[in-house]
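These are the structures, in structure tokens.
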Structure I
Amino acid sequence: MRKTLNALVGLTLVSAALMTAPPLARATATDAPPCPRDLSPQAQGMPDTERIFSWVEDVTRLGKRLTGTEGGRKAAAYVKCQFEALGLQDVHYETATSWLWQADRSSLSVNGRTINSFPVSYSFVTPDKPSVFSTGPGGLQAVVVDVGDGSGLRITPERVKGKVVVFDLKFQMSAAAFLPFVDFIHDPKLTLFDATLFTANPYITNLSKVVEKLQEAGAIGFVGVLSDYYDSNRYHNEYYRRTQMKLPGVWVTKTDGAALRAIMKATGGAPRANLVLEGSRTEVEGRAVVGVLPGLTQETILMTSHHDSVSSGAVEDASGVGSLLVQLQHAASKPLAERQKTLLFATMDTHFTGYQVHQAFTDKYVIKKETPYRLVAGVTLEHVAKQGVIKDGKLVMREQPELMGIMNNFSRQVRRELHASMVHHDLRRSVTLKAGLLCNTVGLPTDASFWCRAGLPSASLIAAPVYLYDEDDTLDKVAKDQLLPVAKVFADLVDTLDRTPADQIGQ
């Protein structure tokens with residue numbers, strides 16, 4: 001258990017202690033006029049698979065949806081329209097300041113030979129300030145050295161100062177790290193316990209640790225070799241709040257990394273790199289789309305997902321948005337008398353740019369309680385995915401869902417009913433994980449981390465396919481046949497939370 005917790009301490013994506021949150025401001029939407037209520041038969045009751053998938057398709061078609069971009073604004077407007085059409089009240093935006101990092105030009109060559117590369121997201125920044133960054137008219141010209149995986153004493157000023165450094169990006173944690181927290185498994189075909197369970201995923205890596213060492217030792221740029229990844233360099237890492245990467249950096253595939261190292265080895269003298277990276281980092285408006293489905297009391301269940309993405313993002317997180325809209329349609333079709341608790345629905349962006357909206361939302365709604373809603377539980381939906389595996393350096397898709405985890409710190413009775421629903425609706429290759437210890441220490445590796453850490457009993461659906469940060473996250477990767485089982489399991493969970501006294505929901 002101690003080893004697992006030590007590994008989880010590296011979850012700096014969303015699980016750091018609550019920082020000072022930016023203010024969350026209610027905004028008047030001028031770019032998204034209200035949408036009329038949809039009273040058609042298909043907008044009533046539990047939707048079928050095709051309707052759920054149509055929402056996923058709609059969001060995916062909006063393309064890249066980073067915070068502050070046109071695609072991001074369109075995604076927020078789309079969710080707002082769906083919220084209104086399906087019957088939510090007081091639908092509005094709430095905003096917080098975030099950052100938009102964009103690379104306009106990047107390239108890498110070694111000894112005059114071009115190496116196919118891709119910019120490292122959120123590198124070359126001025127800490128906590130907007131900036132326009134550039135390696136100069138001719139790019140960065142410097143000796144290039146190799147430090148392998150960057151472990152031990154390989155990174156020293158004597159070795160890397162004033163140089164461009166090549167290192168191996170290593171994936172450091174597999175799904176098996178969470179086994180100590182598993183309290184229920186639904187896997188009737190016994191498919192979970194194979195080698196993929198112990199294969200490290202692309203989320204917890206050595207990037208922060210290595211770049212921090214490079215910066216301290218005086219390196220002037222870096223090349224990350226995606227040594228544990230498949231043959232793509234379109235790896236869109238998240239923004240790691242605790243590490244501001246001041247150096248320019250690019251990714252190369254394992255194959256291109258081997259070619260680069262062969263060139264370096266064949267050089268008679270010190271090999272030289274030309275690294276180009278130009279772009280900008282600007283302050284932008286992050287958005288939450290918020291709406292209310294009133295109940296008989298002000299006790300409130302928070303229902304969330306995120307609508308932003310680094311690419312067309314079908315799994316991350318059009319599938320989460322679609323899964324949230326299912327819950328909205330199902331709940332809004334019921335008469336008020338059948339709903340004791342209010343439901344507060346929200347999708348947020350800033351998932352990839354620092355979680356500023358999530359932090360501000362937690363500060364306003366959970367910590368300071370600045371609204372009439374007394375939040376008693378949270379449900380977060382992300383990633384309904386097909387499984388992808390790496391075979392001979394290629395991404396190979398399997399016709400089965402990626403392992404789905406439902407992290408939660410609910411009471412034994414609520415968990416018991418959740419487990420029964422998972423079996424009844426055959427939510428295949430799924431597990432529940434006790435998250436109480438995580439919520440009280442490092443947080444969750446999900447969008448629910450901030451409010452869970454702030455004391456809100458929470459459940460969070462998450463899957464972690466290998467392609468999640470890549471432009472390969474396309475519509476064919478969505479586990480379409482699991483959209484309805486997910487919908488039914490979480491509709492049951494919301495019903496359970498609705499009838500459970502507030503003081504009996506959490507552990």
Structure II
Amino acid sequence: MKQYDVVVIGAGNGGLAAAVKLLSAGKSCLVCEKHNLPGGFATSFVRGRFEFEASLHEFNGIGTPENPGSTRLLFRELGVEDKIEWVQLKDAFHLISKEEDYRFTMPFGLEAFAEAADKLYPGGKKYTEQLFSVGLQIREALEYLSISKGKPDPSILKEKYPDFLRFASCSVSEGFNAMGFPKMIKDICSAYWCYLGAHCDNLGFIHYVNMLYSYISGGAAIPKHRSHELSLAFETRIRELGGDIWYNAEVTRIITDDMGHVSGVQINDGTEIKTRHVIANCSPHVVYGRLMDPEAVPERALKLTNSRKLAGRGFTVFLALDRSPDDLGIKEHNYFIYDTCDSVRQYKNMGKLHENSAQATVCLNRAIPDCSPEGTTILYMTTLFTEDVWSLVTAEDYFKVKNEVAASMIDRFEKSTDTHIRDHIEEIAVATPITYARYCGHPQGTVYGYESQYWDGLLPRVMMVEEDHFVPGLRIGGGYGERLLGYPSSYKSGYNEAVRTLRDMEKEGE
């Protein structure tokens with residue numbers, strides 16, 4: 001069999017980015033994907049006359065060609081920027097919270113966001129500007145840490161990034177309290193917490209504020225032709241660079257030699273492929289628990305993997321409606337709907353099967369008016385389950401329970417937005433954690449990798465990334481890497497693991 005410099009397991013976002021980077025560096029690379037198309041979560045599917053987006057709500061770090069964000073620059077470097085047509089979103093989010101009686105829209109743009117906060121709460125501009133100032137410093141500090149390769153000069157950190165050091169070990173709640181934020185400003189500025197899947201008492205301040213600053217300062221965009229457009233752009237680029245992608249080729253084993261170094265992989269038809277380097281775009285639970293011989297897995301790898309908590313398990317209701325958004329009274333692109341802005345209480349309810357009352361709902365037509373036939377609407381309603389409650393549902397009750405949960409989300413949206421959509425449903429599909437576990441192979445159907453907690457969030461993982469390198473020749477990227485969950489993070493994580501693999505190869509004299 002042909003030998004490859006690197007085999008990438010999984011054609012998800014991280015795996016695709018890793019492959020392009022490796023090929024651009026002149027290495028031979030094979031991507032093995034168990035599905036029959038690329039992308040993982042970054043894909044679409046068709047029901048009737050509608051094409052649904054499988055997972056993407058909004059994408060930060062894009063900016064414009066003239067003022068590019070970090071992800072656009074990454075795509076530019078990898079040669080895929082010109083293969084994607086982006087649509088910029090108008091507003092950041094529309095927040096609805098029953099307990100606080102909130103119902104307002106927040107815009108993109110630092111100044112516009114601050115002005116909107118000031119209208120909702122006198123003095124709100126001062127607080128949000130203070131937060132954005134800290135956010136800018138956090139971003140610059142993280143860039144410095146990256147440049148310093150984990151060995152920063154303490155004097156530079158103290159002199160240039162004092163707020164970064166001040167908040168480095170804080171949770172979001174601790175950080176907002178230290179800044180003296182009133183409740184409403186906390187609620188406005190923490191609305192995105194569900195996008196990271198951890199409540200504000202347990203979510204790292206550095207990670208959250210870095211994400212918030214990126215969203216609000218640079219805006220957000222989505223690919224015009226669904227996230228599968230991204231995946232096809234990367235696949236095309238891989239083939240342009242001479243790389244190989246094998247579909248319906250599930251890796252069933254990572255092979256190591258007597259010295260514990262990667263020596264190859266085996267796929268589901270028994271074929272063995274020789275390589276000394278593997279980048280796994282999948283869960284460490286899968287890598288260490290299923291793909292490797294137990295004696296080849298270091299004890300510390302198991303301890304670290306088992307110490308981490310699986311993040312939110314996905315549940316989505318995909319709806320196609322036979323009326324336009326205007327006819328239905330759906331005015332916004334992105335709705336956050338909570339029973340309370342107390343993220344701790346809301347998070348706890350998300351661990352219960354029938355008490356989960358949080359959802360993020362997207363109307364795709366408000367971003368792309370012609371994404372569905374004229375006079376129709378595409379709507380996605382998504383929530384997370386913070387515990388593995390779906391494993392308790394019996395096979396006999398599965399369809400009944402999933403329909404009950406879907407119905408409750410539709411009811412909640414109608415009551416929260418004063419709309420009536422139930423009688424206009426033309427197509428409906430429901431994805432539960434069982435669905436996500438089946439199609440993407442993620443443990444318990446998690447769609448967010450490992451939960452971002454302040455002890456195990458962005459900063460701790462960046463600082464200990466090399467300590468996570470347990471098996472020579474093996475790197476793990478994507479949503480389970482040090483950048484954590486999300487589209488931009490997964491692409492960057494795959495890219496980073498490719499860079500580290502190239503460095504490994506150089507050290508080994510390959």
Structure III
Amino acid sequence: MTAQSPVFAIENLTITTPAGKMLVQEANLTLGTAEVVLLVGPSGSGKSTLIKLLSGLLQSDDEPWQVQGTLSHDNKVYDLSKDSCDIGALVFQNYALFDDLNAISNLGIALDHADRPDPTLVGHTLDLLSDIDPDQTIASSSGGQRQRIAIARTLLANRPLLLFDEPNSGLDPYTAQRLGLLIRDMCQRMARPALIVAHHVDDLLPLVDAVYLLDPRTHRLNSVRVDREAVDSALLEAGKNDPCPDIVVPKKNQLSKNWETRLRPSTPQRWFLGYLQEYFWILWGAPMMLLYIFSGSAIVGFVIMWFGFNYDLLGDAARSFVHDDALKGIGFIEVNIGVPLIASILMIARNNAIITADLGNRVLSSQFLAMRNLHIPGQAYIVTAIMLNMLIGGLVLVATSLAVAGWTAFQTWHMLFPGQPFELWQEHFFRAMLPGTKGWDRLGWVVAKVLLSSGCGAWLAIHAGLTRKDSVIAVNYAIARSIILGVTATLIVHAGIAVVVYN
């Protein structure tokens with residue numbers, strides 16, 4: 001491999017963990033134009049920490065990492081002890097693709113939040129995807145296709161340095177070498193260097209320009225001679241007869257034309273509107289959600305009306321005698337207390353589970369870290385969309401639940417008092433809520449209860465979802481905690497306001 005003129009220079013880099021353990025000490029590293037550099041070392045030596053530093057993700061958990069040293073690039077010198085540096089675009093080991101978006105949307109969201117790339121960069125990127133349908137879901141994509149979508153998304157971030165975290169993990173030797181060829185070809189065509197962190201290096205050695213070892217004993221970066229080229233060349237030659245469509249870049253076809261015509265820069269705001277629409281459907285627009293809420297409201301309307309006129313102390317004569325006042329009281333309880341409380345509890349219990357599971361999965365799969373690395377304010381988009389939908393959805397669902405409960409209450413009343421006109425029920429059921437009455441004036445407190453309980457429930461679900469997740473079990477615990485706290489907060493809000501207002 002020929003030496004490249006350095007475009008990145010890291011000097012005297014020292015990294016100490018929050019626990020005080022030194023990982024890197026006075027290390028130096030240079031990368032030239034289009035140079036591919038392999039970073040190796042034992043597990044825990046600090047390789048992933050180094051690429052997190054270069055991608056701007058080291059301080060993502062607000063932990064007090066201690067960093068010293070400088071990084072020089074493009075006539076600019078970064079003081080790593082105080083300057084934020086995210087010159088590297090990172091391809092995560094688990095790809096960190098946004099599984100709620102299809103293939104083209106995963107690229108589109110990166111393109112719309114990046115510095116506008118030149119058409120050549122977009123063309124090189126789309127060359128990776130010519131056998132992938134733009135509308136293909138991430139779940140239906142193969143491992144190799146996901147890997148290429150992740151690489152293409154990272155390229156569209158338009159950063160001067162490409163970072164790869166264990167890109168050959170789990171790949172057979174031939175496939176790993178084809179991936180290495182793909183990375184090297186991209187670097188040469190776009191004149192950008194790449195830093196690859198890997199444990200299994202034999203398949204990548206013939207394709208790199210330099211190898212650095214992060215020595216856990218001295219905590220320094222040591223240059224290592226690139227070796228075993230003959231062995232790895234033989235492996236590559238032997239694998240030529242074994243087709244590997246997931247890594248080979250296909251020729252242009254109709255799918256290539258679809259990518260070229262549909263992937264166009266747009267405004268970042270459209271992605272917020274997309275998340276707003278997505279969570280509208282998830283949190284309160286889906287037919288199953290409406291059936292769930294309205295079924296509960298119908299039951300409340302029936303139960304309150306039925307037992308309001310059929311408790312033991314009332315006989316038939318007494319029931320007719322207290323009819324008007326009883327109907328007035330039942331209407332007041334349904335509108336002001338019963339239906340808002342039950343509808344809010346049902347909404348919070350369901351939606352808190354969904355919100356926490358969704359955010360927990362994004363945290364566990366590193367999607368938020370990928371968004372941060374791509375300069376996508378995804379967390380702000382998603383949290384804002386969730387909060388708005390919970391507030392607006394709470395009001396809409398409670399209002400429509402009142403209508404459903406009212407209709408059920410009328411049908412129950414009509415069954416108890418057959419032959420009575422609708423106007424009689426309407427006159428007494430809504431008497432306490434007519435304009436100018438005290439009940440009408442207090443309807444504002446119903447709105448306040450719904451908004452406050454919806455907002456509290458959403459905040460608790462968001463907080464539970466965004467906390468660090470190390471396993472699926474941690475996500476499950478967070479879901480259970482979110483439901484319990486959300487429902488408890490709803491009960492406290494509704495009971496507290498009812499006691500204060502209706503005392």
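Using FRET efficiency 1/(1 + (r/R0)^6) of positions 57 and 153 (r between Cβ atoms, R0 = 35 Å, to 0.05), single out the structure from I, II, III with the greatest value.
Largest value of FRET efficiency 1/(1 + (r/R0)^6) of positions 57 and 153 (r between Cβ atoms, R0 = 35 Å, to 0.05): III.
One of I, II, III was used to compute Cα extents along the principal axes in Å, for residues 169-288 alone, and the answer was 61, 41, 21. Which one was it? Can you show the working numbers first?
Details: I: 58, 44, 25; II: 61, 41, 21; III: 60, 43, 34.
Structure of origin is II.
So distance in nm of label points 7 Å out along Cα→Cβ at positions 25 and 353, computed for just one structure, reads 5.3; which one of I, II, III is that?
Attributed to the structure labelled III.
As an exercise: helix-only ellipticity at 222 nm (-39500 (n - 2.57) for each DSSP H run of 4 or more, over all residues; to 500), calculated from one structure in I, II, III, equals -7000. Which structure is it? Spell out each step's value before the answer.
Working: I: -7000; II: -11000; III: -17500.
Structure I accounts for this read-out.
Taking distance in nm of label points 7 Å out along Cα→Cβ at positions 49 and 65 as the criterion, which structure among I, II, III has the greatest value? Kindly include the intermediate steps, with their values, before the conclusion.
Working: I: 2.2; II: 3.4; III: 0.9.
Going through I, II, III one by one, distance in nm of label points 7 Å out along Cα→Cβ at positions 49 and 65 is largest in II.
Ranked by Rg/Rh (Cα atoms, Kirkwood Rh), which of I, II, III sits at the highest value?
Working: I: 0.98; II: 0.95; III: 1.15.
For this comparison of Rg/Rh (Cα atoms, Kirkwood Rh), the top structure is III.
Any read-out appearing in this document is the output of simple, stated calculations on the displayed coordinates, not a laboratory observation. Here the structure is a predicted model, which means the values were calculated and not measured. Cβ atoms are built from the backbone, for glycine too; each structure is taken alone.
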